[in-house]
Structures are given as C-alpha cells and as structure tokens.
1. Among P, Q, considering only distance in nm of label points 7 Å out along Cα→Cβ at positions 45 and 141, which has the greatest calculated value?
2. Given a computed value of -6500 for helix-only ellipticity at 222 nm (-39500 (n - 2.57) for each DSSP H run of 4 or more, over all residues; to 500), which structure among P, Q does it belong to?
3. Comparing percent of Cα pairs over 36 Å apart across structures P, Q, which is largest?
4. Work out which structure the value 21 belongs to, where relative contact order in percent (Cα under 8 Å, 6 or more apart) was derived from one of P, Q.
Structure P
Amino acid sequence: MATTTRKPINPGLKTNNDTGFGNNVSSYGGRFINRDGSYNLRKQGLPFLQRFSIFHTMLNMPAWKFMAIMVATFILANLVFTAIYLLVGLSGFTGMIGTTSWQKFREVFFFSTETFTTVGYGRVNPVGSGVNFVAAIEAMSGWASFAVITGLIYGRFAKPKSHIAFSDYALVAPYRDKTGLMFRIVSFKDNHNLSDAEIKVNLALQVLEGNELRYKFYELGLERSKVDTLMMNWTVVHPIDENSPLFGMMDEDYRTSDVEIYVQVKGFDDVYSATVVRRTSYIYDEIKFNARFAPMFHESEDGKTTIVELDKLSHFKQL
C-alpha cells in the first residue's frame, strides 16, 4: 500500500462524493477503472449462476471469442445428438453407405448437422420411431437456437459504440503561464463523429488524515469540458493552479499518493441516434512529466482537406 509524504491538500477544495467509490484505502486493490473502461472489481457472495448474465456477456465479449463460442456450441450440440442417435441404433436410418465405425459416425454426425440447420440433403433418412423422435427434437432445437443467435448477432451490431480512443499516456507539461495535466482523445471511425461531446475528469488520491490514509476524490476543472462536434483530436487540459488538488505536487508525490485520473466521455451519436459513453483511467505509470504531445493533423498536399493521423494519438516529445 502506498504512503504519502506530500504536504496536505488545500482544505478549501471541494471533494467529489458522487463517484461511486469509497474512501477506505485498505479495501481497494489496484486501480479503480481499467484502461479499456471496465471497472476493476470482481463480485462474489452469491452463486455464479445468479450473478452471471449470458446475454450481457455474449453482447460484450470480443468478436473472436463470440464466434469461437458459436462454432464450439454448434459442434458440441451435434456431437451430443450424434451420440444419442448411436445409442438409439443405426438400424433406424436408411441410405447409409459407411462400412467402418468412423464412416458411420461421420455420416450420423453430418446427418445431425443437416437436421439441426433444417437443410436435410436427403440421402440419409430416419425411418425408425426412435431416431425420428430425436430428429424432431433436434430440428426444434435448431430453429430455436438460430433465433437466439440471430438476436445476439443483431444486438452486437446494433449496440451503440463510442468509437473513441484515448492517448496511452497523460502528460504533465507547461501550459500557458502554468502547468497542465493533459491527454488526447479522438473519434477514429470514418464518418462517425459525436455531437455535444462532454467530458468529466476525476482525480483519486490518498491523503493522510491524522494517522490514517484515506482516498479523496476531486472533479478536475478543465480548460474546456464540452465541444459541439468531436470530429478531430481533442487535447483535454486541466490547468494546475491554486484551485487544483494537484497544485504543488512533484513527480514523486503522484506515486506516493497513488494518483488515478479517471475519465468519462459521452456524446450523441447520430448513426445510432443514441448517447454513447466511453471511460478510461491513468495511474502514475501512465503519466509522463515535462512532455508535450506531437501534432497529429496537417493540411493535405493539395491544400483542400485536413489529414488526421490517428497513429500519432499517443506520440509525445520530452521537453
């Protein structure tokens, strides 16, 4: 657990008590918010199935994992039905030409996939009552599962997304006649911009109160907290003056105070016709001192448009 040796913060500064986080240092492990915007916590105390939401999990997992689960579920379901067909007996089928055990298994497996998807090519057919009953159950399971999968796929495509990227680092650098804390954001999709974009930046740090360390939370004042349209990069700046809880803090103070800057951006996306939200945070290791961001846009060669170089979002130079 970090300890603080810096001078006390101006007691006249107003703390933010509406962050949703408590102030007991010993109750927290690591950062509050991960870089991807998820909350750094794990819930327990209730049974897993009561806490787990299949729909929510499937909508929010990475695309590769979603597809892998879909393929694995399809294969597993057909393996289960294949095993049931084999238990009922191959005498209930007609049209099978396989002679070895593997060939027979393969024919039954592909018959299962054709029944599950209601394709039904027709060479292998169920004739016995047992396999016909199983085939009927499988066909019903197939169209029911595809209805669920269609809903999940539509939900993933239709779910509003912010498409906002944050710089990898926040900088503490000269700003006008003082110092400023700054980071950059950009809307990175073509023809996908936010209107009425608003940003809120909060600071969490440990403060020594008597003999006890406690977390204090402050909403940081910004040079600009709202833009009409987020179409280019936006350098968000918090001036570090006498009204800032960071005033007077040195590099080492950021580390010993366990500083975390957490950010929330929201705006109206006219593609989804909805308000979207994106979060991230910066801890001490992700804050660079005495540095300045490199320019990331320039005029095109023909002078008719502006080029935004998205790969330069996190580029900076030490001063």
Structure Q
Amino acid sequence: MFELIFLGTSASAPSAKRGLPAQMIKHDEYRFLIDCGEGTQRQILKAGIGFKRLNRILITHGHLDHILGLAGLISTLLRWETMEDLEIIGGKYALSRIHDLIYGVVLRGTKPPASIHLRELEPGTFFETENFSISAFPVFHRGTDSFGFVFQEKGHRPFLPEKAEALNVPPGPWRRQLVEGKPVTLPDGRVIDPESVLGDYKPGTRLVHIGDVGDLKELEEVCRNADGLVMEATYLQEDADMAKKFSHMTARSAAEFAAQVNARQLFLTHISRRYRYKDVVKEAQEVFPNSIVARDLDSFIIKREN
C-alpha cells in the first residue's frame, strides 16, 4: 500500500488554487518527495506531513517549475531540522541545475551542516527494501533527461490459516517460517512444507509516476496494469497542437493511454490554469471513468485489490 499526496498540481506557473508540481509518496516509515516546485515547503506544512524523514527527493526533470522550491526547502531542512543526509536523485541535466541552485545560491560561500548527495539516475532499480522497490525509466519531454518512477511492492503468497489449523500447525515460529517459505519440523516430528499452507502468488501494489511527457509510445509495458498511474494533463484536446509543440499531454490522450495499459486508477496533475477543473474532468472521464483530476493537498491510498 502506498499513500499519494498531491502538494502542487499546476503547470508552469501557480494559480490561486494550485501550487507548482510536487507529490509525496509514503510507504510505512519511508517518504519520497517527487519534484519540488516553488512553495512546496509550505504545502508540506499545510498537508500536515512535516519534514521528518524527508531525506530523499526524486526529480522527474530539470525544468524550473519542478525544482525551484528546492532552494527554500533545503534552507529550512538544513537550518531547522535534525538531518544528517539529504539525497536528491535525478537525471544529469536536472542535477546540474540543482547543483547551481544549491551551491551557487542557497549555500554560496558556506559549508552545509549536513551532507547533500546529488545522485545521478540511470534506468533500473535504484532503491529497494524487503517490502518494495523503486525503479526509474526514461521519459521523453522536450529533450531533457526526464525520468518516471515505478513504486513496486513485493508480491507474496498469502498464509491460509484454515489449512494450518487442519494440519494442527501450532501458532508461533512454525507459522512464521512457513510464511517465509521455509519448511518446518513440528514438535511431534512431522515436516510441513510451505506449499501446504500458502495460497497462490499475489503481485504487490504497483504505482507508476510519469510526470511531464510528450510521447507515450515507449511507456506501455512499464505502465501496464498499474494500480495507480500519475501523469500530466496540461492541455485539453482542443489545444492538442499546442500540447504536441510543447511536449505535453491532453486530458484525453492521458485517459486513452490509461485505458490502453489497463490502469486501475488514473491521477491527472500539472493542470494549466487556462482550463476549468470540470472541463478537464469531463474530457478524461468520457474516455476513462476511473480518472481523477488531482487538487492541491488531495491524498489517496493506492492498494492492489486482489
């Protein structure tokens, strides 16, 4: 299960109701900020999230509306929060601009009180625990080295207590080892194989975050069967030519893609302030009913329904 919190949902410039791009994804004690538009630190406070354990920031690409908020956020984190390490993860172009922002402006002439690591992304898995992993994949957006992210829970075979009861497997370490896939020897000498008490394999929750994108042709497989799909809808279909010119998506094209890859839920963000909310919703839901146009501070639980 992942929690998805939209901190800023506007495109290019803020509006009266929408801040610049930023999302938070939470899994147990882990928290990942994706992009950091201007004003993100205030949105974090308004959402009631706070700054604790906010030590990993993922960057989709280096356009200014996605990174300028790092200046204020880093200044706050390093001055007021107890933090030993901060890791900013993104493509080469994005990290180059972020380096100039941090060391040329925020920390100019001073030594940071904590270690800041700028970690260059390559396609593939870059973060992993025993319960979930995060991998990066390349995204086409106006020549930048853009990346999308897959948050993937580990699959499992559920423990079937009724089968354990039928075999008289007592509670305790024996059941725990069977859940871990290990055969056990019971006190009465019987050997129980995990196959006897485990159900069919169930894949874990899959959350895919694309961000700004101008071409979806190469992204079908990585997005297929996503439980949650986050992507932009900067334009409406009436402005499809403009969307193509600036390497963005329309609400209709995003919805068509979600239907094509059999996503369970589509979350649209990066909304231009030229459009009314209800018009974006209408265009997307006419094609893909499970479309949600996110507003600032919206929060959602992403969970696979087996």
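Bear in mind these aren't lab numbers, they're just calculated from the coordinates by the rules spelled out. This one's a predicted model, so the numbers in the text were calculated from it and none came from an experiment. Cβ atoms are built from the backbone, for glycine too; each structure is taken alone.
1. P
2. Working through the options, I get structure Q.
3. Comparing P, Q, the top value of percent of Cα pairs over 36 Å apart belongs to P.
4. Answer by label: P.
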